[in-house]
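Engineer: So, here come the structures, one by one.
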Structure P
Amino acid sequence: MTLMRITGVMSGLDTESLINQLMAIERRPIDLLNNKKETLEAQKTAWQEINTKLADLQSKLADLKLMSTYTGKVATSSNESVVTGTASSTATPATYSITVTQLAQAHSVASDRFDSASAELGFSGTFTVEGVAVTVATTDSLNSIRDKINAANAGVTATVIDNRLVITSNSTGAASTIDFVDDATTGVLKSLGILDATGAIKNQLAAAQDALFTVNNLDVTRSTNTISDVISGVTLTLKDESATAVTLEVENDTQTAVDKIKAFVDSYNALMNDIATKLAYDSDTKVAGVLQGDRALSQLQNDLRRKVSEIIDTADPELNALNLIGITTSGKEATLTVNETKLTEVLTDNPDKVALLFGASSTNGNDGVATRMGATVTLWTKSDTGFLTAKTDSLTDRIEDIEEQVERMEVRLSIREANLWRQFIALEEALTVMSAQSSWLAAQLSQMFGSNTSNTSG
């Protein structure tokens, strides 16, 4: 039940203000706890941000631990509208001259044109496409015949274009000629106009043909326009015919390695800058970073610095440190700088040695910068036993403990405030009673002395 609050009627006191001031004094421990909670929450958020950046760094390190990052090949065509190529890591760097005389083509035929694709045709009987039987009823239309052919899975695809049934082989090459056998009695295919009266194809849209091309003046024939068995490690895609030779150059794909190494450097720098900010203290403004003085974070910073400056004694002596491939340390945050020109040159000349440096090669047991740094990052980020998990769990526990303390203290303060109000209300009530008694006594005295005065005068 809410107490009726009588404020200063008899005492003249600003009761509410007095109680608020008293409660403000008693709330100081809670305010201190809430301030501490805010600090802990800021620290927890800071560690979570570091965890996110460590995870990003780990993903970039993973790319550097793959041999394919350094041994990739790229095939460049002088005319991509005629022929393109993709190269695997097994491809030999070389230059090829390719002339495309003829593209591989799938056999395609059409029926006669009808007035409607959905109207009943009145044809019935059974014919075969590539040896698969298709039965047609008199109620079937072009659309339903199309659907029956497709459902037969005969290695062809049927469509309806401009009220014509079009049947196309799913394969290209001279061997893709579609085999049709008409119903001997009803001649459904002849009625459709697929076959003529002699049983030959009536409306051929595209003949079945092989691809004809040359590679370095060697004649090649294939049934498809995507060819992976002519140049070892290279897949060719023929797109158009051309009397002019197209040059296809296969070379080491240094750009992919450059991009992935730069991505690692960017991720590393973002992490190191963030750590430096969180550990910083500005003597001019007296403002400290959210994790200023945290020994664990300083240890992480130092560990990472050591990893990028270590000499990998299991790597090639000529390329056993990052500075030898164009990656150097700079600034008080110990961030990395990439000399892309030097890095590209080294990757072009010695991709295997760079792979050895980063730990992508099994030649030295995958020992290298990326594997060593990756192991350090794993110690910090492992979901169940990593340091960051323990750190954030500890902060969470401390925050929850403060919340429980504040909750208990709030209950006690509510009781304390209610008691203060009762005391002040009791004071007002007591003063009210005393005032009433004082007034009654004054009245009695007034009557008494007033009566005596009248009697004396008489």
Structure Q
Amino acid sequence: MTKNVKNQVEILDKLQIDALNDMQLQAQSAIESSSNVVLLSPTGTGKTLAFLLPIIAHLDSNIEEIQVLILVPSRELAIQINQVIRDMGSGFKTNAVYGGKSGSKDRMEIKHRPAILVGTPGRIADHLRRETFSTKYIKTLVLDEFDKSLEVGFEVEMKEIINLLPSVKKRILTSATQGVEIPDFISFDNPTKVNFLKEGKSKLIIKCITSPEKDKLNTLLKLLQHIGNEPGIIFCNFKESIQRLSDFLNESKISHGTFYGGMEQIDRERALLKFRNGTHQIIIATDLAARGIDIPELNFIIHYQLPTRLEEFTHRNGRTARMNEKGTAYIIQWEKESLPEFVGEIENEALTRNIKLKPSNWKTLFISGGRKDKISKGDIAGLIFKKGNIEKNQIGVIEIKEDCSFVAVESKVALPLIKALNNQFIKKRKVRISMA
């Protein structure tokens, strides 16, 4: 067994993955053998791991400068990829830089150079203008969800960045969209294409729910009661609409999170975290949540407001019926409203069920210690079981961040745990524990 293969086996073991899927195997082979690769695959199929494995296998441990630059369209995707790299435990340092985070903190963190730098085009361009780091050893450039970066207005920054990377030998572009055009400035000659967007028949079902009123709030509530207690996203076009829906769901005592571009980064991260761990089963979001974020498989999505373009409609729908699973996209349509042509012919669904919506059985606890304190998931679970006197099934997902951690616990034990565990020690560090 070669060193690279052995390392890959160790990485997959750490990630608790038994084997790579067909897309990942083909992508790995293409990246190994080609200078320019386009990887097209639906959201949630493992594109991040597909390009990281061959990249990490060829990093040089003797070079103490950045060797790989990964550009992403959103903060959430930067954080997500950065976390995946750390979870792989390859021994190579990684950092994520993005807007909404202190530039001076970035510079301090990357003073000790990472081998892999992940970031949004705006923040990376800013660092390059300031000559924060050398580009001499950056041999690999990844443009993840590159079409989304162009859509959200990063073309100028991307051109600037690419012009400042003289040593790049390998370029990898990824997307979950079919038929995207690659701009000339990327210098993408004779690319090898790995296309899994046509693989398999989608099990997505699209249904229309008719609202007798122009104000669709009551129809939304009936639809949620028709669906029952399942995880899903309600999509809106504007943050003002999200706030209105959020107020309505609060009045209806339906637990939920919100996610949109105007939120503080820490609030966006915590909204996704609570959605992942089951504290919230519903999240109300703009198209920012349509792709490039780490959330589990969903049973449904709801278009409370339809997007204006087919691309956004497709990406929203792609949040459900992923990885060969079934899923439903609901469109709430006022009875006097016409649907755009890109929706096509869809069936109407009568709201016949009235399922009582139960509050989530989980709460999220905040712990004031994280990765930099060498705290592990086992350390947190150990403290909770030792001092908290709870059953194994009363603790849920644990997530470790750089300077803090979060753990989902059964709602009824949340307050007793805070009382029992606050100001206890983990790894010789006294930690504060509170409700997140």
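The numbers here are math on the coordinates, done by the rules we state, and not lab data. Since this is a predicted model, take the numbers as computed values, not measurements. Cβ atoms are built from the backbone, for glycine too; each structure is taken alone.
Engineer: Consider the structures P, Q: one of them gives 22 for relative contact order in percent (Cα under 8 Å, 6 or more apart) as calculated from the coordinates. Say which.
Structural biologist: Working: P: 22; Q: 15.
The structure behind it is P.
Engineer: Match the computed value -10000 of helix-only ellipticity at 222 nm (-39500 (n - 2.57) for each DSSP H run of 4 or more, over all residues; to 500) to one of the structures P, Q, and report its label.
Structural biologist: So the calculation was done on Q.
Engineer: Which structure, out of P, Q, was semi-axes √(5λ) of the Cα gyration tensor in Å derived from, given a value of 35, 30, 20?
Structural biologist: Q
Engineer: Taking FRET efficiency 1/(1 + (r/R0)^6) of positions 63 and 143 (r between Cβ atoms, R0 = 41 Å, to 0.05) from the coordinates of each of P, Q, which one would give 0.20?
Structural biologist: Comparing all candidates, it corresponds to P.
Engineer: So if we calculate FRET efficiency 1/(1 + (r/R0)^6) of positions 103 and 183 (r between Cβ atoms, R0 = 25 Å, to 0.05) for every structure here (P, Q), which label has the highest result?
Structural biologist: Sorting by FRET efficiency 1/(1 + (r/R0)^6) of positions 103 and 183 (r between Cβ atoms, R0 = 25 Å, to 0.05) in descending order puts Q first.
Engineer: Right, next: On mean count of other Cβ atoms within 10 Å over residues 383-390, which of the structures labelled P, Q is highest?
Structural biologist: Structure Q gives the largest value of mean count of other Cβ atoms within 10 Å over residues 383-390 among P, Q.
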